[in-house]
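Structures given as structure tokens follow.
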Structure I
Amino acid sequence: MNTLISILLIVAGIIALLLIIGLFTKREHYVKQEIIINASRQKVFDYLKLLKNQDEWNKNAKGDPDKKEEFKGTDGTVGFILAFSGNKNVGEGEKEIKNIIEGKRIETEMRFVKPIAFTASLIMDTESISDNQTKVNLIHSGTMKYPLNILIQMFEKMFAKQMDISLSTLKNVLEK
């Protein structure tokens with residue numbers, strides 16, 4: 001009985017410590033990754049602004065070939081929504097195009113329901129390096145509510161790795 005009480009006190013102490021750490025941990029996350037693609041900026045931009053194309057290059061979108069998708073609006077325009085539901089690799093949620101600066105930037109909002117509920121911003125910037133070279137910046141940012149914010153460093157590392165894989169795949173797709 002004393003052992004059980006000791007174990008419960010240790011577990012309660014660890015939980016309390018994590019909750020206290022969460023009070024002093026940042027709540028905003030920001031990850032920026034980039035890649036140079038050997039294609040014109042317009043070609044890259046025209047491809048990126050279509051959210052349906054993410055099934056070809058986005059690591060998370062490719063995570064479940066049997067996922068269900070629903071579309072609202074016209075892809076490549078402000079207000080277009082891509083809703084998705086899939087396995088644990090994909091989760092459930094939706095992406096909405098919030099702003100487009102033609103030829104330069106696509107801003108989307110991601111609203112996840114599963115595996116954990118949170119909202120994030122995904123920005124895709126294109127910049128001409130030369131007539132046939134484009135730098136793509138992929139920026140993932142948002143806020144995680146307390147107490148999930150104690151996981152921010154882990155999520156930032158995970159997002160960076162996923163974004164690198166996605167950008168490499170995007171490069172391969174566009175340089176075919």
Structure II
Amino acid sequence: MKKLIAFSSPSGGGKSTIVKRILTDFPNFVLSISATTRSPRTGEIDGLHYYFKTFADFKQLIDTNQLIEWEEIFGNYYGTPKSELTKIDGKKCLIFDIDVKGALSMKNNYPDDSLLIFIAPPSLQVLEQRLRNRSSDSEQQINYRLKRAEFELSFKNQFDEIVINDDLEIAYQNVIKILKANTNCF
């Protein structure tokens with residue numbers, strides 16, 4: 001049974017909403033906290049949202065093999081410290097809310113323990129509408145997110161499971177079925 005569960009999705013795909021609900025509904029699922037070299041955003045707390053690191057500190061984590069996975073994205077590093085594995089005990093499973101390359105890297109490093117779930121929008125048109133409805137991004141950011149979505153979607157067939165999020169409740173129930181079939185964390 002799998003203990004490391006990675007969720008990936010384009011921005012606006014519904015991944016974070018599904019992950020938050022799993023963490024609320026099922027206490028044996030624990031969120032993995034990533035390390036990053038980017039600056040904290042307003043309201044983000046070190047050790048709760050991310051472990052905020054200097055470039056030198058992050059490089060040391062890489063050089064001393066202390067990361068489950070890591071990637072450089074837009075000039076910043078993101079990765080998961082191996083110390084997060086200590087959160088797994090008994091019936092606990094570790095959930096990763098990470099990008100596609102990080103998920104595939106995790107699967108490569110921990111093939112027997114990893115389950116990769118891709119949350120896909122029904123179409124790029126629906127994804128664009130979701131991003132516009134959020135009213136939180138500029139036109140430039142929306143275009144960037146859509147271009148990034150095409151890149152991320154090109155990796156979906158390398159995931160163990162693909163869940164189409166056309167209806168959030170149905171997608172959530174499909175994810176729960178996958179988790180019940182592949183983990184012993186309930």
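When P(r) over Cα pairs in 5 Å bins from 0, in percent is computed for each of I, II, the one that comes out at 1, 8, 16, 20, 21, 18, 12, 5, 1, 0 is II. A value of 3.4 for distance in nm of label points 7 Å out along Cα→Cβ at positions 96 and 168, calculated from one of I, II, originates in structure I. To which of I, II does the computed value 30 (relative contact order in percent (Cα under 8 Å, 6 or more apart)) belong? This figure was derived from I. Taking distance in nm of label points 7 Å out along Cα→Cβ at positions 8 and 160 as the criterion, the top structure among I, II is I, with the largest value. Computing mean count of other Cβ atoms within 10 Å over residues 56-63 across structures I, II gives 13.6 for structure II. Comparing mean count of other Cβ atoms within 10 Å over residues 48-55 across I, II, which structure shows the greatest value? If we compare mean count of other Cβ atoms within 10 Å over residues 48-55 over I, II, the biggest value is for I.
Here mean count of other Cβ atoms within 10 Å over residues 16-23 was derived from just one of the structures I, II, and that gives 12.0; the source is I.
Values in this text are rule-based calculations from the coordinates and carry no lab data. Note that the structure is a prediction, hence the values are computed from the model and not measured. Cβ atoms are built from the backbone, for glycine too; each structure is taken alone.
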